[in-house]
Structure I
Amino acid sequence: MSNETSTGGDNPADDTAAWKKAVSSVDDTVDSWFTPLRGKRQVDRIFYLASEGADYSKAWHAINLLMALAMPSRRHHAVRLAVSLGVESAFVNGLLKSVFERERPPLLPDAAFDVRRPKTKSFPSGHASSATLTAVLLSDAMPRGRRLWWLLAAIVSASRVHNRMHHPSDVAAGLAVGTFMGRLIKRWFPLP
């Protein structure tokens, strides 16, 4: 028999702790990238407005409504997006967050703006998932605006880290969930 200690996954608790430590290290590194930006009034304002505008998917529903009114031929896309945002919210905020129950990062002590702090848990980011779901479906409905939709999704997602509403890994998971759901919806409910 060998006296060597095994590190090959014999203890799942050790593997989980190591995984959490690695994710926390990446989160801390990415969060530190935002430190030089915090406290710059214009940057804070942009990220504040992005977070607030995306609360309850308000910005996405407004864009969707404008599309439906201005482009009657795209109304079926608007209906698909509105229903999809409801399903995404129930899935992410109702199911996933209750499964993972991750706490949100500590608030910034001297934040320039008071951003609404959701009562739900942190993982995954609902703002990021709804933003990317919207970007996928709006890119399908209005391909010429694809860069704009993805830019808006990126700003909203980054705002959640900047404002300390989410850990970066929460946002990354939200991006993945929203992109996956958007692609799945496009496949299941293709529209011309």
Structure II
Amino acid sequence: MKPVSTAMLSLIFLFACAFSFASSCFADDYKIAPADVLEISIWGEQDLTRQLVVRPDGKVSFPLIGDIEVAGKTTAQIKSLVEKKIKAYIPSASATVIVSQLGSLQYYVIGKVAKPGMFNVSRKLSVLQALALAGGLTTFADEDGISIIRYRKGKVLHLPFNYNEVKKGKNLQQDILLERGDVVLVP
């Protein structure tokens, strides 16, 4: 049996990613972050429907209630907050909160990959999935030297990833889920 090439493996992961995106956007526990776009509406009140970009301070401004903190909250929590605040003006208000565009779930893949760059996606990705979105490794990529650069509380973490081992089915725990802003560096 002929071994599967790195390019073929990357294509398989790319198609798997695409199909999983189509089936589910993200889990119910998705936390809103700056740059996400929310659609907030009040049932029966056409004038109270807005598409709002979450500002860098984590807030949005909504008619009648002003600024509300949304970063770090789920859509269910924001719905409850909006309903509570707007009841002073519309006692029977029923709000709907939808994430209409993700602007905050960004990953970066740089170095020796087919398509380096920033990827704005709808759910968390593993390292392999991020590499697949970047078109896979190029011929001269250092499969043993890949690292994930993560910024956490003012510190820089370097997490090693040995693609050569993972493609052989070894040390699969290296294929971690990426966090917002992670950088996958392929030397």
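Laboratory data are not the source of any read-out in this text; all were calculated from the coordinates shown. Source: prediction; values computed, not measured. Cβ atoms are built from the backbone, for glycine too; each structure is taken alone.
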Name the one structure among I, II that FRET efficiency 1/(1 + (r/R0)^6) of positions 56 and 160 (r between Cβ atoms, R0 = 35 Å, to 0.05) of 0.65 was derived from. II
Starting from the value 43: which structure in I, II was percent of Cα pairs over 25 Å apart, for residues 48-151 alone calculated from? II
helix-only ellipticity at 222 nm (-39500 (n - 2.57) for each DSSP H run of 4 or more, over all residues; to 500) gets -6500 when computed on, of labels I, II, structure II
Distance in nm of label points 7 Å out along Cα→Cβ at positions 40 and 80 was computed and gave 3.8; which structure, I, II, did it come from? I
Origin of the value 41, 17, 12, where semi-axes √(5λ) of the Cα gyration tensor in Å was derived from one of I, II: II
Please compute relative contact order in percent (Cα under 8 Å, 6 or more apart) for structures I, II and give me the label with the greatest value. I
